[in-house]
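Visitor: Listed after this line are the structures, all set down as structure tokens.
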Structure P
Amino acid sequence: MTTQADYTTEEWQAIFLAPAMVGLVVILTGQSGPFQMAKEMFAVSKAIADAEKESTSNELISALVAATKSVKPGEMQPAPKFDTIEEARAYALDQVRQVAALVDQKAPAQEAQEFKQWLASIGQKVAEAAKEGGFLGFGGVQITEEEKTAVNELAAALRVS
């Protein structure tokens, strides 16, 4: 079992930010309006809160959840600046890919797999968080084709099914 102490400061920051990066990959697919985007961002926070309630046996998830409670503003490095949404989305997907490789390297296989599955489930929850399209809540679809593609890209980056 791995904990925060098993990772360097930089590695832990990447792991800590992984749920947000997963959320960004889906959110930045481009069709969300401000209300949908807020719901999608909230889905990431809710997934972390739900993990705490579920009392997971995965030490890495538990450590990440505990860290979210103790992080103070300014402790994390600021995100890089991007010229386009596509650059930001590519960065987030690359960060997810790097975290997957990192936990595969440092965590026991089952723990790494569970952690990556959990991250993939966050992507799915973000995609399902708000209807896209339609007008005043009528019509639209729960998950757009772009969001489905984003969820599949996340699964590939995390090497999960």
Structure Q
Amino acid sequence: MSIAAKLKEFLDRNRVSYQILTHRTAFTAQETAATLHVPGKEVAKTVVVRLDDKPALAVLPASLRINFRELEQAAGAKRSQLLSEADFQQLFPDCELGAMPPLGNLYGLAVFADDSLAKDEEIVFNAGTHAEAIRMRYADFAKLANAKVAHFAERL
């Protein structure tokens, strides 16, 4: 499988510069970082969560984890929970399970990006497969994803 067609079309239509990185199969963001020899703080992992009754994406550095209380506060939600792959696989029909890109607007989902991602000029994220990633400017990602930027990540 190659980069998600919906993702490629979206990036090309918006005329942003990006690079497709092919790598050894990796199933976690930390594995992707190691495989690509990129610091974990520059690899954005996409986590599917439920905020109250709606699925959404939380995007944060591979080296951090979600503080759900802070995410709820940022989203104005009363409840939050991690969704299982079985709960969200149908939301990303053109992606390998667990390899969805952080551009939730392509799938009708709100995006919450941790503010620590903005510290680096570029980010790397899954491109719909476990063997391809996208490298692009953080500013382009934040604009394209219409991400709400907030502080909700903490050390593992």
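Read-outs throughout are calculated quantities, based only on the coordinates presented, and are distinct from any laboratory measurement. Because the structure is predicted, anything quoted here is derived from the model rather than measured. Cβ atoms are built from the backbone, for glycine too; each structure is taken alone.
Visitor: So Cα extents along the principal axes in Å, computed for just one structure, reads 49, 35, 30; which one of P, Q is that?
Guide: It was calculated from structure P.
Visitor: When Cα extents along the principal axes in Å, for residues 66-145 alone is calculated, the result is 47, 32, 27; to which of the structures P, Q does this value belong?
Guide: So the calculation was done on P.
Visitor: Going by distance in nm of label points 7 Å out along Cα→Cβ at positions 90 and 114, which of structures P, Q comes out largest?
Guide: P
Visitor: Now a separate question. Say we calculate relative contact order in percent (Cα under 8 Å, 6 or more apart) for every structure; which of P, Q gives the highest result?
Guide: For this comparison of relative contact order in percent (Cα under 8 Å, 6 or more apart), the top structure is P.
Visitor: Can you say which of P, Q returns 12.2 when mean count of other Cβ atoms within 10 Å over residues 10-17 is computed?
Guide: Among P, Q, the structure yielding 12.2 for mean count of other Cβ atoms within 10 Å over residues 10-17 is Q.
Visitor: Quick check: -6000 is what I get for helix-only ellipticity at 222 nm (-39500 (n - 2.57) for each DSSP H run of 4 or more, over all residues; to 500), calculated from one of P, Q. Which structure matches?
Guide: Checking each candidate, the match is Q.
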